[in-house]
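Participant: The data blocks that follow each hold one structure.
Read-outs throughout are calculated quantities, based only on the coordinates presented, and are distinct from any laboratory measurement. None of these values were measured; they are calculated from a predicted model. Cβ atoms are built from the backbone, for glycine too; each structure is taken alone.
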Structure 1
Amino acid sequence: MLETPYSHTIIDDNGVGTLTIVNARTLNILSSPVILDLTDALKRLAADPALRVLVLRGSGDKAFIGGADINEMAALDPAGAEQFISRLRGLCDAVRDMPMPTIARLAGYTLGGGLEVALACDLRIADRNARFGMPEVKVGIPSVIHAAMMPRLIGQARTSWMLLTGDLIDAATAEQWGLVYPLAGIGQLDATIAATADALAALGPAALSQQKALMRHWEDATLDDAIAATVPQFGRAFTTGEPQRFMAAFQHGKKSR
């Protein structure tokens with residue numbers, strides 16, 4: 001178990017890891033020490049060969065992350081503000097750069113910088129009572145860094161509404177808009193996440209890593225370039241041994257039916 005003052009990780013026998021934010025108040029608030037601790041933990045986990053899938057969660061069910069630390073931000077000058085937000089960007093980048101699939105466990109509130117961390121995850125699975133928002137304008141600052149991902153996820157009109165009003169949306173709205181998927185049944189959040197994580201862990205890690213890399217490339221590439229980039233990656237997959245192993249298992253299962 002990897003454990004530090006503000007985070008701890010457990011990796012089970014299937015290769016599913018859980019990174020939990022701890023000692024960050026009841027809403028798992030992102031102060032600079034918490035941000036730096038989580039970033040360091042993620043970078044170490046990225047290099048762990050035992051890890052196949054990572055679940056990122058807060059302590060308890062009051063919040064995934066209730067936002068960045070307003071008490072710390074209130075004392076910042078312009079230079080300090082840029083340093084603070086650069087640290088938060090580094091945390092989101094560390095999540096986004098994980099080579100294996102990442103799942104955000106979204107219970108309670110996910111606000112501001114917490115929503116940016118969730119956006120950096122590959123999958124966002126939410127409790128039906130969860131609530132989401134980007135309320136930065138209500139405390140005199142714009143939503144920045146990974147909030148830039150929102151228009152491509154939920155569209156410009158919905159992004160404008162969330163960022164300019166600062167109002168919260170409920171879980172049903174978040175699912176309808178494509179911000180989260182799926183919503184877990186009542187009392188089924190952990191079971192839904194466990195089933196999803198175990199299914200991912202059973203897949204080939206090289207194929208999943210390739211798929212993540214291709215999806216990142218598609219974000220900025222033209223359609224023709226995006227398609228062209230897939231051809232050598234398809235060939236590369238056959239150097240890993242995973243197609244041979246998984247296709248043989250599929251063929252064997254088909255013959256035995």
Structure 2
Amino acid sequence: MRNEKGKTTHFGFQTVPEAEKAGKVQKVFNSVASKYDVMNDVMSFGIHRIWKESMMDWLAPKPGQKLIDVAGGTGDISFRFLSRAGSGHATVLDLTENMLATGKKRAESTTTKGTIDWVVGDALALPFADNFFDVYTISFGIRNVTHPYEALTEAYRVLRPGGRLMVLEFNKISIPLAQKAYDLYSFNIIPKMGEIITGDRESYQYLIESIRKFPDQETFLDLLKKAKFENTSYRNLTLGIAAIHSGWKL
């Protein structure tokens with residue numbers, strides 16, 4: 001992991017020192033953790049659930065697989081993965097302890113006891129051995145990472161040969177009129193929802209801005225290839241509001 005002195009990066013539409021971004025992101029998710037899942041349902045009209053199921057459809061989890069879900073927060077992807085696989089193990093890694101605590105509470109009402117580990121950690125320095133996991137997922141998280149390429153190289157390192165990476169993230173709509181309508185909704189409505197539901201307008205303002213700073217589908221696909229993933233491809237969801245990127249360590 002690197003934070004070179006004097007280097008800057010974006011935090012939404014702000015320019016900040018690289019060394020400060022992770023802390024700012026952590027503060028955002030600490031603030032919204034308890035209402036994060038509720039807010040996802042409200043601001044997406046529940047469509048995020050369909051996107052996540054689409055990701056599972058494409059991934060097709062197999063019994064006995066080991067998953068690492070980075071920026072896994074409250075465990076949404078891990079719960080789905082284990083349900084589909086039937087057996088296996090998931091490790092939810094997140095920078096924010098409050099998000100993981102919320103996930104642990106959710107797990108108490110499921111049958112996943114003993115099959116999920118909850119780890120506070122950084123996508124840029126995963127505390128795991130090489131060639132350890134069968135599947136690496138990161139959903140709506142990689143745009144918050146200071147160096148996405150380095151996160152992808154870490155993903156490659158911890159995946160076993162034959163392992164698969166899947167990234168679910170907001171992307172770019174190819175229809176200009178639809179993008180304009182989406183922008184109007186995002187910038188004018190979602191921060192207000194955040195203020196009403198979580199008491200935190202600024203965090204949702206950042207989250208909307210961070211989407212606009214994320215690379216488009218083809219640019220991000222090139223980043224997967226640069227990180228040595230093979231058989232890379234992507235699928236757009238809901239006109240490209242979100243997209244799933246897939247790659248293999250072969």
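Participant: Quick check on the output: 16 is relative contact order in percent (Cα under 8 Å, 6 or more apart), derived from one of 1, 2. Which one produced it?
Facilitator: Comparing all candidates, it corresponds to 1.
Participant: Could you tell me which structure in 1, 2 was used to calculate distance in nm of label points 7 Å out along Cα→Cβ at positions 209 and 233 as 3.8?
Facilitator: The structure behind it is 2.
Participant: With distance in nm of label points 7 Å out along Cα→Cβ at positions 97 and 113 as the yardstick, tell me which of 1, 2 scores highest.
Facilitator: Working: 1: 1.9; 2: 2.5.
Result for distance in nm of label points 7 Å out along Cα→Cβ at positions 97 and 113 over 1, 2: largest is 2.
Participant: Which of the displayed structures (1, 2) returns the greatest value of Rg/Rh (Cα atoms, Kirkwood Rh) on calculation? Please report the intermediate quantities before stating the final value.
Facilitator: Working: 1: 0.99; 2: 0.94.
The structure with the largest value is 1.
Participant: Work out which structure the value 3.3 belongs to, where distance in nm of label points 7 Å out along Cα→Cβ at positions 41 and 137 was derived from one of 1, 2.
Facilitator: It must be structure 1, since only it matches.
Participant: Using the calculated result 17.2 for mean count of other Cβ atoms within 10 Å over residues 121-128, pick out the matching structure from 1, 2.
Facilitator: Value 17.2 for mean count of other Cβ atoms within 10 Å over residues 121-128 corresponds to 2 out of 1, 2.
Participant: If you work out distance in nm of label points 7 Å out along Cα→Cβ at positions 33 and 241 for 1, 2, which one comes out largest?
Facilitator: 1
Participant: For which of 1, 2 does mean projected area of the Cα convex hull in nm², for residues 65-128 alone, calculated from the coordinates, equal 3.8?
Facilitator: Label of the originating structure: 2.
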